[in-house]
Structure formats: structure tokens, C-alpha cells
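Every read-out reported here was derived from the displayed coordinates using simple, explicitly stated rules and does not represent laboratory data. Only a predicted model underlies this, so the values are computations on that prediction, with no experimental measurement involved. Cβ atoms are built from the backbone, for glycine too; each structure is taken alone.
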Structure I
Amino acid sequence: MAVKFNEYWNIIPDKMDEYIDFMQRRRVPTLKRLGINVVAMWSVLIGDSPQIISVGISEDLECCEIALKRNEYYEINSQLLHFVTDYRSKILIPSDRFPHLPRGTEKGPVKFSQYWDIIPGKEIQYDKFIREVHYPSMEGLGIDVVGEWKVLIGESPNIFYEARSDNESTLLQALTSQKFRMLKTELLKLVSNYNSRVLVYHTFEKK
């Protein structure tokens, strides 16, 4: 079962060029060699910082844990901290709610991520709502749900509900619609610590 290794940080502004060189030449290749393939990097367009989200995929939890215990990982991560601040990370595993959705992939060009905790005692109602109402309603708005993940290691919220859209204007139009507002109102009866971000691909472009 593929797992995600998500990392978050802010780039130190006057270290941008050095950061890009480091990521391209050192960090991404090193992680891949260790068994964590960086499949996408995102910039936060709308939502809370940190500004960068790096998404790595590992074959399974054991493979990811072995990689993170290697001295080579500690060294490359220590070097990263010369160029970024506010670093944090999470390990996520896929939920079993949508087994038909692709796992271990990242689609763009615009991503809409929602995060929450299920209110204790409302798990059954949540499951029914997500499967029968939320998922088809999101699809009806033109927002393609691509996965639901659970945080195994890392701070809450504990559920990551991820979707994509073909362009920013289509997504923003959907998110400001009455239908989405009503959908969110119903969702908030079942979850707490709700948050969301609109993400775009993070490209390595020097100033």
C-alpha cells in the first residue's frame, strides 16, 4: 500500500536560487534513491502557510520508515534547513473509502485540499455523507475528487480530502457557488478543525 510523505516549508526569500539548485541537484534525487519519489510540489495560492508542499510517494510504510531512518536522509534534510523555515512533515495512508480512485499519483494543474477531523461518534453519518452526498456533489461542481488520506504520523487535522480542477477560474467559481457553501455547511456538522487550501504547481524558476 503506497504511503504519502508530505513536507511543508517556507522558502527564505534571499536563498531562492540556492534552494532551486539544491532541490534539483541534491534533494529530489537523494529522496528517490532512498525510496521516496517526489511526485509533485505545490505552492499555496489560497490558504494558510507554509507556502510549499512537497509530496513524496513510497512503496509502503516500511519502505518510507527505512528511508527516514537513514543517515543520508538526516543529512539532506539538515541541508534543506539552510534554505527554508517552518519545516514540518506528515506520513499519510489512503483511507478505504474510495478504493476506485488512483493512489500514489498527483494530478493538476490546480489542486483543492480540504482537511478535517471526524467528530467522535459521527463516523457512520460521516461515511454515508461523504460517499453518497459529498463526493458526487463535488463531481457535479466540476471538482474531481482524487483521494482521501489519513494522517498516520504528524499533527492534525487527521483527514486529507483532495481534489483537482482543470483551471483556477473554474475551481474558484465552484467554491463560491451556493451549492458548495451548502455542502460545506452540512459537512461541518460532522467534522471539526476544518481547513482548506487551493494549490498550484511549484516550479523551479530562478529570479
Structure II
Amino acid sequence: MARQQSKGKCGFCGGTFSKGAMRRHLDSCKERKVPKGTGHIFHIVVDAGEYWMHLDAGGDATLKDLDGFLRGIWLECCGHLSAFTIQGIQYMSDPYYDEDTGMDVILDRVIAPGMKFIHEYDFGTTTELDLKVVSEREGAIEGGIQLLARNDPPEIICGKCGEPATTMCTGCFWESKGWLCDKCAGEHECGEEMMMPVVNSPRVGVCGYTG
């Protein structure tokens, strides 16, 4: 399965930049306007290898808000449980025991610039995301969280003919022949019921996720 260097588009100017260069660009993008208001805004990088995004999150947004955003853009398939782990404390989407900590806590209370933390979705077939707070500034965000930039869909090649893959076989997921173009998918021996679409998410091919 051959893939190219991960790149993405700035949500403000539309320019394309590599994964490593995107933060530097966002810091200087002339089209990016700083939301005015009182409070804190955290610039957070969410990383899952070839899949990544940059977010602004208001300090008054909650972990539940951030969890919902990540579910909506990358993760949600079957209503699985999720959790953040921040400085050794786990914040659960659906606390079960009295001693469990939920996500109804504002970001100002649990994160700060330079801090790294993780998010896990689905504790059966888990998708894990690495998050880092790269900066903080004054301001306010309507809605609490704003997408700044996101990776372009990775160029995944059909393992049979070399054309761009549009489908994957869940039965052959860990083999190069599991990535297929439309034509080869129609000829694949595992059958249509094993096929799932190729989507721009680290959860591609996992559980029932279809984007």
C-alpha cells in the first residue's frame, strides 16, 4: 500500500501545507482572524499518523464538547464509550462507578500549553488519538471549537491494479489486496458484504465506521 507524504489544507486561505509545516503557516496566515472576546483559546493538534487536524478550543468548552467534535468528524459509528487521559486522570464519556470522572469539566481546568494527552474511542476496537496543546491566546469562539486545518485524504492505492482505492475489504484489511478501486472491488472474492468505503479518518475500516 503506497502512500505519499501527508499534507492538508488551511481552513482560512485554502493553501496546502505538509503536516510539519501547517502549524507554522497557521501562526502567520493573513486570512486567519483572531476571535475577539474574553477568555482563553487553546490551539490543539490532534494526531493519528497520516490523519491529523488543528483545532481552536475555547477554555470554557468542556471535554464533552471536544469528545463530541472528535466523534463527529472522525470517530462515531456505534455509540461506543470514549475517554480522555490527562496527566494520569481518565475522564469517561459515560461514568459508571461513583469514583469515575466524567467529561463535564471545562478545558481551562485541565489543559495548558505544552501539555500532551490522549483520547480513546471504543474499548473493543480502539482508535487512539494523540493531542497536544501548542499555544494559548485570549479570545472567544462561538460554538466552543473551531477546525483550523485537516489532512487531505491519503492517496491509497488499489493493491491489485494500482489505481486509487475507493473501497476496502474488511476481511483483507491488513493485506495490500484489501485496498481496492471500484472495478477490482466488484471482482474481489470476499463479496460485497465485506466492503467498506475508504474515508478520511483514522477509523477507516474499523467496526461500522463509514464516515
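Given 29 as the derived value for relative contact order in percent (Cα under 8 Å, 6 or more apart), which of the supplied structures I, II does it correspond to? Structure I accounts for this read-out. Taking FRET efficiency 1/(1 + (r/R0)^6) of positions 30 and 190 (r between Cβ atoms, R0 = 35 Å, to 0.05) as the measure, the highest value among I, II is held by I. For which of the structures I, II does the calculation of distance in nm of label points 7 Å out along Cα→Cβ at positions 38 and 54 return 0.4? The read-out was computed on structure I. Quick check on the output: -8500 is helix-only ellipticity at 222 nm (-39500 (n - 2.57) for each DSSP H run of 4 or more, over all residues; to 500), derived from one of I, II. Which one produced it? Answer by label: I. Supply the structure label, taken from I, II, corresponding to distance in nm of label points 7 Å out along Cα→Cβ at positions 14 and 182 with the calculated value 2.6. Computing distance in nm of label points 7 Å out along Cα→Cβ at positions 14 and 182 on every structure in I, II gives 2.6 only for II.
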